[in-house]
1. State the single structure among P, Q that was used to calculate helix-only ellipticity at 222 nm (-39500 (n - 2.57) for each DSSP H run of 4 or more, over all residues; to 500), giving -6500.
2. Here distance in nm of label points 7 Å out along Cα→Cβ at positions 138 and 282 has been calculated and equals 3.2, so which of P, Q was it run on?
3. Which of the displayed structures (P, Q) returns the greatest value of Rg/Rh (Cα atoms, Kirkwood Rh) on calculation?
Structure P
C-alpha cells in the first residue's frame, strides 16, 4: 500500500497564478491501437457559472480505456471531438465565473464521471441524476481529468473535506460512489452476505471497504495471492481464487455462505465467466448487480428464466453514483473507513499508467496519475 501522498500541485490559496497552457493526456487515435500522448493544451476559461480547477490528481479507470477503444454500445469519444479522457479528479478552485456563489478561491473540489446534469427532471429529483437524458459525461463528451486545469460547473462540483487528501478523493468520485450507489440500490441489510467479483480491482476493493462499513459480510473473488492478501486485509471474510484450476468458484461461495448462497453478487469484472457464474452463487431472493462493462456483444448477463421464477432472483445494473453517493463516500473516508489503494505516476507517465492498466498489470491496485 502506498503511504499518504502529498499533492502534486500546490493548493495554497495565495498561489493562484494561472498559466496560458498546461499539460494534458491527449488521444491521437482511437480504437484497438489508440495512442495517448502528453501535450501542452490551452487552459480553459470558466463561464459565468463555472469553476476553473487546478487538478492535483486524476484516476486512471478502465472506463477511460473503453472510451479510447470505443468498444461500448454508446456514442464515441471521437464523435464529440473530445481530446482528453479521465473522469475522477481532485484539486483546488483557482478561478470562478461571475455568477458563482458559495465557492471561493482555494476551495478543494472534485470532478465526477458526470460533468453536468439538468437537475430538473424526474431522474434528477429521484437521485438517479446520472441517468439524466441531458447528462454530460466527463472525459467522453467533454475533456476530462487527464489535464492539469479543467472547467467544472459550480452547481455539480463536489466539495472535498480537509481530512480527505486528493489521492483519496479522486477515486471516490467514480469507483467509490459507484459501489456506494450499487450497495444502496441493492437494498441489502447489515449481516447479509455479498460476493464481489473482481474484489481486488479498482472498483472492487472500494466495494469491499464500503460494504464492510455498512455491516455486510463479504466474499471476494479474484485471481492470485496478491489479490487474496489485499482482499483479506480490507475486510473480506473469505476469498476465492478463480485462477486456481483446482477451485470450483461457485462451490466455494456456497460453502462459505452456509450452503444458501449470497444475498447479492456484485459483478465488477467485465469477463463472461463472472457474469455466467453469478446466478449460481445466489440464494433464493438474491440479486445480481451488473457493474463491470465488457466489450459490446461479448457477454450476456442472466440465466434460464426458470431460475428467476423458481428462485425469485433478480438482475439489475447500476452506473456511477451522483452527488449524494459521492458525498457519503467522502464522509466514510473522512471517518477513516474507506481508503483507496493506488500507485502514483507523474502526468508525463500517463501513457505508461494507461498501458499498465490495459495489460492487467495492476496487482490488486488502482493506479493513479499525479498531475
Structure Q
C-alpha cells in the first residue's frame, strides 16, 4: 500500500449508492429493503460527488457499495465517470439475480478496478441462510469465477460472528481456490440487523486474529480485517519483540470515509454520526476539516485502556464498535482483550464474555 497522509485523504472512500437489495442478510448494517429510497443521490449528484472526490488526489479508491449497487440502473455510468475522473473504482455487488456475466462484463468495460463479493459460509446452506436467499452462494461463486476470467482483481468479504467463526478455515480454502487478491474479514459491529447476532468473545477474537496472521503468512492472497484494527497489534506482537510499530491501516474517520445513499458523510457506515452532506459541502471538506473527523484522527483523544495503550497509533481500536456500544466514539473497543501494562482503570463492558 502506498503511504497516504490520512489527515488529507482517506485510503478508502465508500459510497453507499443505494440501500435497495433483494437479500435480507443477518448482519446488514443498512437493514436493506427491496425498494430504492426516493431521496437517494441522483445520477448527476453522484457524478458531482465523484468529481469532488478526485480532489483528494490521483488514484483515490472509491467503493460503490449498498444495499446492492446493481439495484441502481446507472452504476455502470457512475463507474465510467469515476474512472474518467482518475478514481480507482471498486464495486461490491450482492449475490442476487442481478449479478450476471453481462453485468460483470459491463462494469469491467467501464473501468472497474476491483470487485468485492461476500462469502459468509463454506456451503450453500450456511451462506444462503446467513444471506437470506436461496441460490446466493452459487451465484456468488459463478460471479467470482467470471470476474477472475476477465482478469479483474477480486476481494472476498467475510463476516465473523458466533454463527460463522467455525467456518473460517473452510472459507479460507474457498478463497484460495478462487484466486482472490484479498480476503477482508469483518468483525461484527452491532448495528442494523447485526444487533440480533452474537459477536465472538474478545478471547475468541484474539485467537482468530492470530490464526489470520498465520493465513496471511502462508497464503498467496492478502488478508485484512474490517472494524478490527487490533489485528495490527496482534501481528506486531507475533512478528518478534512485540514493539509498537508505525500505523499501517485505517479506522473510522482516519483513512476511511463513508457517504450514505442520501449524501450524509460519516466516518464509517458503522459510525452514523454525520459531518455534513455532499449536497451542501464537499466530501473533501468534510473529511479534512470537520470537527468529528479531526477528533477521530487524534489518538491522544482516546479514553480508557485504548488511550493508555502503547499500540494506540498502530491499532486505535474500532471507533465504530465503541460508538455502537457506548455512544462515545473515543471510548475503548470492547472486542479487544489486551490490557496495557500498568493500566488499572475501567475496562469496557464486553459484548460477549464466554469463550466461544
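What follows is calculated from the coordinates using simple rules that are stated; it is not laboratory data. In this text the structure is predicted, and so the values were computed from the model without any measurement. Cβ atoms are built from the backbone, for glycine too; each structure is taken alone.
1. Working: P: -6500; Q: -9500.
Going label by label, the one that fits is P.
2. That value comes from structure P.
3. P
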